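Each structure below is given as structure tokens.
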Structure I
Amino acid sequence: MIERKIRIAVFGGRKITAELYQQTQELGALLARENWLVFCGGGGGAMEAVSRGVSEAGGTCVGILKGRDLNEANPWVTIPIVTDMGISRNALLAYNCDVAVAVDGNYGTLSEIAYALQLGKPVIGLQTWDIPQVISAENPADVIAKIKENL
């Protein structure tokens, strides 16, 4: 039997500060060093930052895209998957993870958090929505520690 990698979905906003971009890129590198498979929406902002960190650290990042054009993916997505589902693809991200991480974000991120919580998946938050079930983390290293606590 093949051992399956731990799957981490990272939800996040398209418009983030330079400081949060750097933290999310660091988070991506830490996720890759754990040899976890990372999923994200494949676009800009937090999605780009985590993809970049994962890619530069030699990991694999799967981008679940809203449309049907592979060019929607940021340049650091390892495996882009087109869906032509629009925001409905948010549910796919929640289904395809063992633990979710939410970084900043707006209503799209909120919907991803809601899907994950409905599915009973732990959600770790880094500067995101203040929801009682979301486990707050202070920084990228704290996110990794909280993921490990919730696997």
Structure II
Amino acid sequence: MASDNGLREGEVAVAPPPPTDAGLVFIGRIRTPWTSRSETPRQGRRDGPVCRIEIFEPWVAALKGLEQFEQVEVIYWLHQSRRDLVLQSPAHDTATRGTFALRSPVRPNPIGISTAALVAVEGATVLVRGLDCLDGTPLIDLKPDRCAFTPQAGD
């Protein structure tokens, strides 16, 4: 159970340096059914709900050809995550571990990556299954799965 300051037993927070702009541009917004971290799945599932990735202009043209792939890598900014923990105690585990030894959303630079099943591309919207992020999550990038460098034959 987390204490009043939001830390679980064994967790350690640090004072991070002030953030600097890495020059990221959010290219879209992710729409999922989850509005709180407690209801969001720990890992996305292929049989999970269809989620919508809304691509902003001027990036919509960059979707051309994406429909030929079965999977996409979705890279997003975990905008509601803390950024100050160096040691974490996962809720369903008794061991305290370093942040870099976990897939927790709590990170110095809270970037999330999911491999999602591509359902469809409809105009400026990409429909996928397999995400694990909150509704409204900013999209950093979208690309074909790293193991699928070429379109599937016959598509």
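Bear in mind these aren't lab numbers, they're just calculated from the coordinates by the rules spelled out. Given the structure is predicted, the values throughout are model-derived calculations rather than measurements. Cβ atoms are built from the backbone, for glycine too; each structure is taken alone.
Starting from the value 3.1: which structure in I, II was distance in nm of label points 7 Å out along Cα→Cβ at positions 13 and 141 calculated from?
Numbers: I: 2.6; II: 3.1.
Attributed to the structure labelled II.
A value of -11500 was derived for helix-only ellipticity at 222 nm (-39500 (n - 2.57) for each DSSP H run of 4 or more, over all residues; to 500); which structure in I, II was it taken from? It must be structure I, since only it matches. Among candidates I, II, the computation of semi-axes √(5λ) of the Cα gyration tensor in Å that gave 31, 17, 14 used structure II.
Highest-scoring entry among I, II, by mean count of other Cβ atoms within 10 Å over residues 45-52, is I.
When relative contact order in percent (Cα under 8 Å, 6 or more apart) is calculated for each of structures I, II, structure II comes out greatest. Mean count of other Cβ atoms within 10 Å over residues 37-44 computed as 13.2: which structure among I, II? The read-out was computed on structure II.
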